[in-house]
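Only the coordinates and a few stated rules stand behind these numbers; no lab work does. Just so it is clear, the model here is predicted, and its values are computed rather than measured. Cβ atoms are built from the backbone, for glycine too; each structure is taken alone.
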Structure I
């Protein structure tokens, strides 16, 4: 994994921009993931080479499109730590909050962050739509990220209330998301934001192309948002 990650970072033009030990730590992260995956469902990707490319390098590509230095980021629905923990390894000055609704995953992420000697990583057992109502979280983060299969309308309502004015929401999507993006136009505008850019990128060593949707926060979140999850699901913005 280390060799694949190192070559992939070079192909992405990131060599020299990340710590020299980043490939070692990312490979170790991948090993810990595969070991834990034998007893806990963390990923459907089970081959080391695929983990290196489709998890580590996929997340690393975000560095091409956004400045993470010294920023605060909340990773909503972090799962096995993607993209938050990868970005933390690549940008040590990034302050990362990993939010998930499953405690077992967060316990493993705490153990993994400790094993990788990472500081400035916080795990948070919560639901995004509830946490966004909490002082110190609402309109507070420089960046929010989601690498989730949920519809972009739902993701906007879950993630954008956590972002400060001037901050950005990074939604990791497929290149076939044009219709989904068009459908989320109302949600983006209602929540005081705009689509800043769409960035398509190839994952080194694969024929896979993914898309990063970057949404910029222009005004504070309107009162009443986010709504309860049942409402978000039943009646997306």
Structure II
């Protein structure tokens, strides 16, 4: 589905209308929330209207409709203000951008190695699994320098939509071995580009430029089978 947060990434609070309601969940005319996916955690936040305020605890997408799951028994209806937790969104944007930079250097350095899994955490860490047969873990650790060089260069990010068939035909745009971002209703997929460094399909939230990220550390590398290497990263100021 096409998300409001893709077109308006800096809009974290907006006035909107409840268009449908079921016990414990509502759908909105417009929503600033990212519902999660691709290893990225869903946004946190709340809805507030004349009937009170309700915490948003999760999301469901059913038949193309985004449902906001609500905590407690508070009922919201009519016109509401939908607000995303800005600190949590920023952490996810930084972390997701960091995983793309790591992904770029692994892809370039290890003959197009594909991602086999990714998961971001609320504590500002993430893990990525790569299919890199026979990889030297020291070579993987050495990518920390180039990753932080890319952050210091403050490289802009660009976003575009192309047809799914076009994306599938271009080497490296679909970077995961097993899954691809879901297409929009008109059959397109969103492309995230770190200009001059990397292009790949992705539906998550990212920074406008790499310089808005803290420095990144490679915390640990684990061997998960003959081919799989799990790389754990975190922000440099984290313990």
Structure III
């Protein structure tokens, strides 16, 4: 479960944010001063910190500075300071985002979710290996090898393969796959049935026997799924 530490000397703010964030499934911890916050960051090891800048002992800016010496935990700052210079200062000192008081709890939830999505995306694995290394996808280099042989895939084939391999066992309809290959600014003007042709070509390149595939499997009446077994070193995917 994702752990969030709320640091604020106003009990009401902690209670409200705690209620909204727990509703989203997060585990919430809290501190009402900077010293306690620094201790809990070490003991609780939160996945994100919501930090008020106006604390009774040491400033939120100082807490942020000290945290950044030892940790890159995401920090969402809360403050009554609303000038552009204040916002820039907060980001420069290491905050990941900035919310000014008074704020909507729903806005804080949305910003928390956005930060966590960015962090998760940046932590994605760079290499996937399946079936004892029989199929390897290097996500950093965008290279694929099958049976130790480099496979030259088209951009569409690569997108199909990586999207399915990142979610082994999930069934994708043709419409799902058509949408996936149009992500991130890549536009493909095609029809759902054209996916079948790309899948056929992909199988010829990565399967030992394209007539009896083990990686790209057909789910009759529904679409396709990835059937490879993720090697133990990659079980965090």
Matching task: 1.1 is the computed value of distance in nm of label points 7 Å out along Cα→Cβ at positions 103 and 143. Pick the structure from I, II, III. II
Ranked by mean projected area of the Cα convex hull in nm², for residues 31-78 alone, which of I, II, III sits at the highest value? I
If volume of the Cα convex hull per residue in Å³ comes out at 114 when worked out from the coordinates, which of I, II, III was used? I
Using the calculated result -12000 for helix-only ellipticity at 222 nm (-39500 (n - 2.57) for each DSSP H run of 4 or more, over all residues; to 500), pick out the matching structure from I, II, III. III
